[in-house]
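Listed after this line are the structures, all set down as structure tokens.
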Structure I
Amino acid sequence: MSRLEAEMFDEVVLGSEFFEGLARADAEIAALARASRCPHCRGPLHVSNYGRKPRGGLVAVAGESQVVRFSLCCGQEGCRRRATPPSIRFLGRRVYLEAVVIVASVLGMVERARKRAPIAGVPSRTVGRWLAWWSGPFVKTAVFAALRVRFVTSLAPKLLPRVLVERLRGAADDRVERLSRLLGPLTTTSWVDRPRLVRGPT
């Protein structure tokens with residue numbers, strides 16, 4: 001990452017407008033998923049959202065107002081299984097918002113050398129776990145395999161997520177939103193075609 005890009009992320013603050021945009025995108029993803037019917041039995045899907053209490057660190061305090069995770073439940077008798085669509089706000093069950101995971105991880109690669117803590121308001125130990133995830137479990141996913149093909153370049157595990165951010169366009173918040181979309185398929189296991197649900201620009 002260039003010095004300019006590093007400084008871009010060092011100063012980023014994601015406001016309410018950013019998260020309102022992500023919430024609208026998540027709502028669209030949920031609507032598309034609902035129209036696709038139950039992925040288990042093809043029965044009708046009903047809204048069955050649940051609450052979250054996300055943390056935003058110092059870079060995404062406004063995102064802590066995002067307390068609803070859009071979810072669906074099958075209405076077919078004998079199935080009734082939950083079908084949670086992909087999200088670009090929540091990265092699985094992590095307490096911190098997905099945007100915070102991305103920003104703090106990028107900064108963590110720089111701050112690790114300076115030994116400054118916390119990073120973006122996130123404990124350094126937590127950021128360390130995230131960096132281990134990027135270079136370990138993440139590289140074994142179908143999402144990572146697809147990204148290697150998409151960018152037609154080497155994505156060295158030890159340089160993640162920085163190397164991904166470098167290949168995206170726009171200001172810091174644009175890159176965070178685009179990487180969130182690329183990671184979207186990892187946020188649920190309910191849908192086989194989940195990449196289609198979160199497709200967006202890079």
Structure II
Amino acid sequence: MGRMGLIFSILVWGFLHSIFASLQFKAFARRLLGPGVERFYRLGYNLFAGLSLLAVLALAAFTADSNLYNVPLPWSVFMIAGEFLAGMTLVVGFLHSHPLEFLGLSQLGSPIEERGKLTTTGLYRYVRYPLYTAGLLLIWLAPRMTVNLLVTDLALTAYLLIGANLEERKLRTEFGQEYVDYMAATPMFVPFLRGNKSRRGTS
């Protein structure tokens with residue numbers, strides 16, 4: 001399939017992932033399949049996103065590749081340590097994100113999916129997207145870089161940045177002024193950085 005196929009598959013994955021996460025598509029699924037679909041929507045979405053991402057990564061692994069650089073010692077040790085900390089941050093951020101609701105398991109016992117509470121504690125006190133921040137650090141701190149890995153990392157970075165902005169619109173719709181106030185007080189990706197906070201009332 002080649003490298004162009006890898007790029008195309010990543011773009012398709014990001015497009016479908018964003019479409020299925022939208023409130024509009026969820027409303028369409030509700031009209032088509034009935035309100036009961038909300039009990040299974042989050043779980044089904046997560047299964048699709050995870051399995052399709054594994055397929056993209058498998059394609060990257062089997063596509064002809066070439067090395068770009070290897071970071072030498074001792075700097076590679078610091079990068080690996082950074083990856084470990086980023087991985088731990090992902091775990092902590094996930095635990096702060098109401099795990100059963102995040103996975104879509106708590107919704108299975110409800111007649112309809114209820115709107116979750118806005119999480120502003122734990123890591124979410126410092127950034128609005130701690131999982132995205134940790135994920136970006138995890139992929140870019142790899143001490144070995146290949147062409148395929150660079151293509152994948154660039155595509156995932158673009159997707160995360162675009163997806164975060166789409167998610168902002170969705171959360172403003174769901175939580176209204178509560179989320180607008182949270183945006184005004186909390187940076188998007190980088191803790192304590194004033195420049196990545198959103199202005200109050202920005203649409």
Structure III
Amino acid sequence: MAKSSWTADGIRGERGFSLLEVLTATTILTVALAALAQLFAISTRANASAKATGYAAILAEQKMEQLRSLTFGFDTLGLPVTDTTTNVTKYPEELNGGKGLTPSPPRSIAITTDGYCDFVDRAGNVLVAVGTAPPNGTTYIRRWSIEPLPTNPNNTLVIQVLVTPFRDRGAADSTSDVRRLPDEARIISVKTRKAS
């Protein structure tokens with residue numbers, strides 16, 4: 001925008017911006033646009049990560065609810081009853097051929113263990129797998145562990161579910177306590193015997 005000024009003889013003159021003013025304004029605008037572009041990129045990555053973590057949490061909750069729905073109570077005579085045969089690695093679950101609520105081997109939450117894992121595609125469908133090899137189309141791996149509570153092993157189970165994207169987790173599985181990485185979900189619950 002041109003600035004008005006008065007000359008010595010009383011005539012109003014117009015003068016433009018100086019080169020220094022234009023360079024300063026251009027620099028400020030360039031820095032602001034660069035910061036805005038960085039903010040946009042950061043928010044896009046954060047939204048994608050939140051979406052992946054949310055989806056993993058939904059898959060973990062589905063598996064937890066499936067495991068918690070298995071029989072773990074007392075019969076009419078007061079004897080303990082535990083489902084140890086339901087195959088929850090398939091959908092729909094099968095009444096035979098699985099592990100049910102049988103205590104899992106050590107580190108089944110860290111290692112893909114037969115009977116204590118399943119594989120999910122990007123649409124949330126459980127894929128048919130042979131053993132522990134991820135089938136084609138695997139997007140997420142769900143692992144779970146079932147452990148008796150040390151202080152009350154006959155009547156209380158600790159159930160853990162870990163959902164991870166199908167990728168190399170590096171050292172996250174090598175520690176004694178498996179770490180949850182970004183874009184993953186881990187849920188822990190306790191199930192106690194109840195009268196049927």
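Each reported figure results from applying straightforward, stated rules to the coordinates on display, with no laboratory input. All of these numbers come straight from a predicted model, not from anything done at the bench. Cβ atoms are built from the backbone, for glycine too; each structure is taken alone.
Which structure, out of I, II, III, was helix-only ellipticity at 222 nm (-39500 (n - 2.57) for each DSSP H run of 4 or more, over all residues; to 500) derived from, given a value of -9500? Attributed to the structure labelled III. Can you say which of I, II, III returns 23 when relative contact order in percent (Cα under 8 Å, 6 or more apart) is computed? Of the structures listed, the value fits I. Looking at mean projected area of the Cα convex hull in nm² for structures I, II, III, the greatest value goes to III. Computing distance in nm of label points 7 Å out along Cα→Cβ at positions 29 and 141 gives 3.3 for which of I, II, III? Value 3.3 for distance in nm of label points 7 Å out along Cα→Cβ at positions 29 and 141 corresponds to II out of I, II, III.
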